[in-house]
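Values in this text are rule-based calculations from the coordinates and carry no lab data. Please read all numbers here as calculations on a predicted model, not as lab measurements. Cβ atoms are built from the backbone, for glycine too; each structure is taken alone.
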Structure P
Amino acid sequence: MLRADGHDVVAIGELAKNGIPDAEVFDLAQSLERVLLTHNTEDFNPLHRDRPAHRGIMAVFRDSDPSKNMSHTQIALAIRRLETSGVTIAGDFHVLNYWR
């Protein structure tokens, strides 16, 4: 869906890096000069605070009530809204749930 919206997307599995530690995922995203999209808010928010010089993190919080979770369509729309808002992405931790 993100590719259809014109985004240059690379999934961690496409890089044969499934299962690597979060800090390595973070470092890999930065070395590839990519914004990181994650559901793992608990681990990536501290990485953002500890190392704020990054390309940006877009996070999607999950709720224990699945009906409150964002669909892929909603995530793509939230990214589009964030990008067109003019808000700086680099160096920030953006919660896409707020951009529904």
Structure Q
Amino acid sequence: MIADAILTKIKPGAKVKVYEGKTPFTGIVIARKHGSEPGATFTVRTMLAGVGVEKVYPIHSPAIVKVEVVSSPKKVHRSKLYFVRTISNSRIRKKIGTSL
């Protein structure tokens, strides 16, 4: 289970490392849904071998060992960053201030 201090830092635009085992999944948070209730989730997106990969993680999952917030967003004015799916990494850096 994720600590409350980390939960407040997981927001759209933040670059995170999610550990489900030994290897982390590093990417940018594009959505956070349902606050901190039992069904709450956050979606992480990254590029692997030129293909966009998204994973949806339940916040209260016992499978998540640790979540590290690598960087916080500088300027995000939206709650869901679904537009990231269609634009390039350089445009993402300009709009959000962080990269995939």
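Couple of notes before you dig in:
- Here helix-only ellipticity at 222 nm (-39500 (n - 2.57) for each DSSP H run of 4 or more, over all residues; to 500) was derived from just one of the structures P, Q, and that gives -10500; the source is P.
- Computing distance in nm of label points 7 Å out along Cα→Cβ at positions 24 and 40 across structures P, Q gives 2.1 for structure Q.
- Each of P, Q could give mean count of other Cβ atoms within 10 Å over residues 8-15, but the derived value 11.2 comes from P.
- For distance in nm of label points 7 Å out along Cα→Cβ at positions 16 and 48 computed as 3.2, the structure of P, Q it came from: P
- If you line up P, Q by mean count of other Cβ atoms within 10 Å over residues 56-63, the top spot, with the largest value, goes to P.
- Origin of the value 33, where relative contact order in percent (Cα under 8 Å, 6 or more apart) was derived from one of P, Q: Q
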